[in-house]
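Input: structures, listed below.
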Structure I
Amino acid sequence: MQKKLCLLLTVLTCTMLQAQSYTSFFTGDPADVSPTPDFGICLMGGATENDNAMIWFLEKANGGDVLVLRASGSDGYNDYFFSELGVTINSVETIVIHNAAGATDPYVIEQIENAEAIWFAGGDQYNYVSYFKDTPIAQLLTDHVIVKGGVIGGTSAGMAILGDHYFSAENGTVTSQQALQNPYDTRMAIGSQDFLHLPFLEHTITDTHFDSPDRRGRSATFLARIATDFQMRSFGIASEEFTAVCIEENGDARVFGSYPDFDDFAYFMQANCTDTFVPENCTEGNPLEWNRDGQAIKVYKVPGTEDGVNTFNLADWETGTGGDWENWSVVNGVFQTTSGSNPECSSLGLQEETAITAVAYPNPFQDQIQVDITTDAYYEVYNINGQRVLSGIVSRSKTIKTHNLVSGMYFLQLITSATETHVLKLVKK
């Protein structure tokens, strides 16, 4: 009898654990409030959070509700956010997702919809990717920023998933040496344009813990892969530990840290804006070669200060204050850096080209746009402020759902190669 009872308890315990797809830790007022949040994206490099960057993040919630999403750990953020930084907010809830079912639980979906600020903790970024990608949650997270105008951010793994491209760590981490010696090493697992689509992070990959160990070679290889695979200029943002990049609505990225007491830097990387920007050799099993006269990658290195006064503008990827330009290159798998200068690219805004034939209708539109094009293309829809609000792939013909867009003017950009684009002006009633 005792053995049967023990067996029954064991079965019941296992069943309960399997059924518990998430754990919630709540601090503050459980009644939802709905203030209008302010736009913001906070990219924290890992290790201990920078308090001033976190104050910036919380103030964007305008007294609303803060949601912390994580795939491991506990409630370490609750008191820190709610009472230790001096910012008045209604509540902090940490939801620890245990499996894919937890990521789509109705309660989790509701809390994401209600939050004014969303923060991703550190951990293993592949958990976030495997739990959230290709689910309604991914669109909700994008809508939280684009439609609701809220603030989002993350540290370490939570930062790593926020770019248009991302290092998924599906096969474990990868070092600079491993990446440089073989850009297509199985550990170089890069996801592209299939998860989150946040303003100012288009065509951009992020990297964290940048100084521990030295990950410059790894990030250079990330950019090489993206430039090679998509034949378009690639971009990257990296933060050292204890350093945060906080992006304002106008594209100004403020860098918080403890410089000059500590060497806290953020790096804004871009493939040089030349006709021949792709690597000389980025192939499987061979060392990376991306030299281009020593200027393959243009980097603006910005020291992070307590007041976040040093900035780099992600609307033009040229304008910065308080930083220095560097040139990065790779010769036969060996990373190199020298002092550099502003690339002074022509405007990265929308430019009309007529090399392809495309139509989009109706115009004005309401709940959808029908796109017909003579070839396959990557599409992006921008609002009048230059913020990307939709993106994806169009294969000759596609219906783009636009019911979440507000009335106003939009620009539909269709990209078929590194040099061929077509832009259409559209108006939503």
Structure II
Amino acid sequence: MMCSLHYTIVEKEKQYENEKWSYDSVPGVQKGESEVREKGKTALAFTLLIAVVTISFVLTIQDRESDVYPNADTMIRLYGEAHGSKIYYDIEYSLWKDCYEEGYRNLFVELPYYSAEFLNLWMHENGDEILMQLYSDMQGTQSATQGYLDFFHEIKKNCPETVFWGTDVGHQNETTGARYLKYLKDHGLAESDSYQKTQECMRQGDEFYAADTDHIGITPVRENYMTENFIKAYDKAGGKIMGIYGSYHTELSIPDRMAGMLRAHYGDIFSSVKLSTIAFGKVSPYQPGVSVTGILFLLMLFVPNILWARGRQPEGYEQYAKNENRILLIFERIGEVSATCLLPIFASTNPHIKKLPEGVFFEWKSILLLTAIVLMLFYEGFWIRYFTSSKTMKDYYASFAGFPVAGASLPVIALFLLGLYAQNLLIVATSVILGIGHLGIHLAHKKEALAYK
């Protein structure tokens, strides 16, 4: 009887030794010290995660605030372009045609006063002699493109009552400017207001080029004159107008740029939008499409879990699985099915990147996507470490890069960030449901395993 009892005790001790997992397995490290280190890593990981998400949202909001979109009360609509880009000329024509159909007639442009006046003369002539002469004068500038010519031809054809207003300083003084002065003299207008405006515009241009010692085309002198000319022109034109200028001049976030000064002068009736924002396009969170990102995420989830299911489970895992909470299991299954169905079909989860004339355009919230990808790479790192370990319960429920129960927490957090990036509430909700079930089950298993200690 005593031998039988001793045998039973010995077997129980062996079973205990096989099933227990502790945090003091590293020689020389006490359990309390190990737990403190683990908590410190976790605090650091989540602090960095919160910081990244916060920075992403702050930068995204600031970027959006640099544009003010027109509304029902807007009288002045400015749009910022990259000169010479057909992408933008097509958008500008579409925007102007919409405004024209709403009753707009005055189009402000980044041209000298006299160049715009030549365009107004051209609008009423049968041929293209005036336009082609202007185009010849522009050779060597960014605007000397076929796209720019097409833009004016479309306006003349479909918006024939358009009136151009040039509010820039003088350019091509020796050619376009001198020719317009001659035109005015030939028509007996040497004493006219137009003649004086032309001379003043040319003088502004001379002053600007004298100040532009670096030959970059931008100086405070030019911004001040452009603002002054705009205000004078709008005082005369009145009503609702649209303006097209280089995006440097339409930047609202810098007070000493033209748009910044005009915004301060006109207030809420003024709007300014970068055409790069429009050209990039708004991503619809729920527009169906193929999601390469979603498919990649699913592969990163499925492959290690399939390997795990094929004989790589930790010893004794089955006994914990039998005790899983049914409600948590339902949440987990719903989350898994939803993620599998939703991730491949929403293109909004793909990188929002587009090549535009200014370079590669992206949204600051792409930081969320990058962070989600990094977390999924951590997830793969967790599995690599697990598969190369002794595959104990300790290994399976260990943390990775500071994230506790990494096999459950990393993909859930990554999925949540992906949903925020895509602004897709279905994916966000899926991550929450999956998190409740998947994390809940893993934490319960971990707690149960620790009870053996």
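Match the computed value -6000 of helix-only ellipticity at 222 nm (-39500 (n - 2.57) for each DSSP H run of 4 or more, over all residues; to 500) to one of the structures I, II, and report its label.
Details: I: -6000; II: -19000.
Only structure I yields this read-out.
Upon calculation of distance in nm of label points 7 Å out along Cα→Cβ at positions 169 and 401 from the atomic coordinates, which of the structures I, II produces 3.1? Please list the in-between numbers first.
Details: I: 3.1; II: 5.1.
Considering all the candidates, the number was obtained from I.
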- Query: For which of I, II does relative contact order in percent (Cα under 8 Å, 6 or more apart), calculated from the coordinates, equal 22?
  - Reply: II
- percent of Cα pairs over 37 Å apart - structure with the largest value, from I, II: II
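Bear in mind these aren't lab numbers, they're just calculated from the coordinates by the rules spelled out. Source: prediction; values computed, not measured. Cβ atoms are built from the backbone, for glycine too; each structure is taken alone.
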